[in-house]
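Next come the structures, one after another.
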Structure P
Amino acid sequence: MASLRDLKRQIESIKNIAKVTEALQTVSSVKFRKAENRVRKARPYAENVEQMMRDVARSATGTNPLLAGREVRRVAVATITADRGLAGGFNAQVLRRTMRLRDELDKETVQVASGRKAAAFFRFRGVNLAETYTGFSDSPTYEQAREIGQALTGLFDDEEADEVYLVYNRFETALTQRPVVTRLLPVAQEEEEDEDGEGSDTSYFEYVPDAETVLRKLVPRYVETMVWQALLESAAGEHGARMTAMKNATDNANDLASNLTLQMNKARQAQITQEILEIVGGAEALAAG
């Protein structure tokens, strides 16, 4: 059984840990509110750009690889994680989804990593990284999204990859971040149906000079926007996951400190009782003598 001194030291140590985790929770809470607000504002724009991209893709004809694709020999997978840990399973779940996607595709893979956790994960497993981006996961900018987007588009244009996928955590709530996979290139032609079961008709759109030219101009902006939205989603999810993880850690530390305090009080009471019994026993022995 631990001595009173040992128990007291454990309690002090645990209380210090609780102070640290509580401070991290407070910082993450402030950052989370800002990141959540950015996601809410950016989502309508990203959804409109994606819908416009689909409309143009449905109207374009010909054999443009950006639309029709080409024989798939290599695929590029861009994985977005955080630069730091202490966020529960936030990073682990998106990395697991990436490895599952690589297995499902069963093709030669060009890996791109955003976030120190992704870079460390793939390097540890001996996976060569075509591009690595770190240092901005908690507060990304559009310039950084443009840099990643241009690199991904370049991989496709240079035929280093015949398909480009993006894997990231989509923010839902502070407690829930869902890993999702999005195919960026070639642009998928989705058959959308209305309430009558008929596909969406975009024949009334007119494009100047033509849909193919618009497509070539729009694709880079589309890729940048999708990466930008993914970075914002990941940042909000990271702060939410860390805030939740630190709250749980603080609660657990406080509970453990309370249990150890109770254990210490019982040990102190038992020690006092033992000392009283020894005094009484000594007094009785003297009286009997």
Structure Q
Amino acid sequence: MRIDSHQHFWQYNTTDYVWMSDEHDQLRRDFLPSDLQPLLEAAGIDGTLAVQARQLTQETDFLLGLAKDHSLIKGVVGWIPLCAKDAEDYIERYVQHEKIIGFRHVVHDEPDDQFILRPDFNAGIKVLSRYSVCYDVLIFERHLPQTIAFVDKHPELQMVVDHLAKPRIRREAFDEVWATNIRQLAEREHVSCKLSGMTTEVQGKEWDIELLKPYVDTLLEAFGPGRILFGSDWPVCLLGTSYGRWVETVTQLIADLSLSEQRAIMGGNAARVYLK
């Protein structure tokens, strides 16, 4: 099964999506399963994992409702207040749902760059590690040193880093600091990484495969084909590419791998990590 491990749905309003500035104008509308279905069919993708876009439990409920009604959604990465003293109550409530496969917090939007090491947050993550779910790590590349320390605190919890940890992709220079840190992070066997969200990290609107290739090659060297998951980051990806073009780009970037390795990246790893 070919699985898109990372995409979002929303019913747009100005209260919950304040991060959408004027440069995100094309995202300021509803994006629902009926919009995604024809794109999946055209790209030969069998299902998706829907990931939270709002830090509200109502977001988790919204995605679970969509998953109940639309078979294309194979799992939901939701949000719960992991810093709360009653975090375990939320965890126990949501893990009862068969479509809950993990949780995520938008760490890179926290004003404190050390947020991921906060005691209250880690207390919630420690409780989460007792359950058969994953934690999605959403950071910028500058958070990688703290993230390495964070994942070392929770070796029993399966974690997946979103969007290659958002390296600074520019034509002038390859992000060597990111490469050094991502290699170190990849030494942790309980951590996987999503091949997603790259085109929106390009500094400048124009990109091509040659610009992205050194980052993907570094990811393959660090994690290997067995811990890399294809994801689209739709509809956010529309700021930099179309759904179909991104699938074609990833297909070309991993074309030199064996057929079994390609299949792992394009769905097998997501099924193993999330849908076990």
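All of the numbers you see were taken from the coordinates with simple rules; none came from a lab. Just so it is clear, the model here is predicted, and its values are computed rather than measured. Cβ atoms are built from the backbone, for glycine too; each structure is taken alone.
Suppose you compute helix-only ellipticity at 222 nm (-39500 (n - 2.57) for each DSSP H run of 4 or more, over all residues; to 500) for every structure in P, Q: which one lands on -22500? Of the options listed, only P reproduces it.
When mean count of other Cβ atoms within 10 Å over residues 43-50 is calculated for each of P, Q, the greatest value falls to Q. When relative contact order in percent (Cα under 8 Å, 6 or more apart) is calculated for each of structures P, Q, structure P gives the greatest result. Suppose mean count of other Cβ atoms within 10 Å over residues 91-98 works out to 20.5; of P, Q, which structure was it derived from? Only structure P yields this read-out.
Which one of P, Q has mean count of other Cβ atoms within 10 Å over residues 3-10, as calculated from the coordinates, equal to 13.5? Label of the originating structure: P. Using Cα Rg over 2.2 N^0.38 Å as the calculated read-out, with 1.52 as its value, let me know the right label among P, Q. Going label by label, the one that fits is P.
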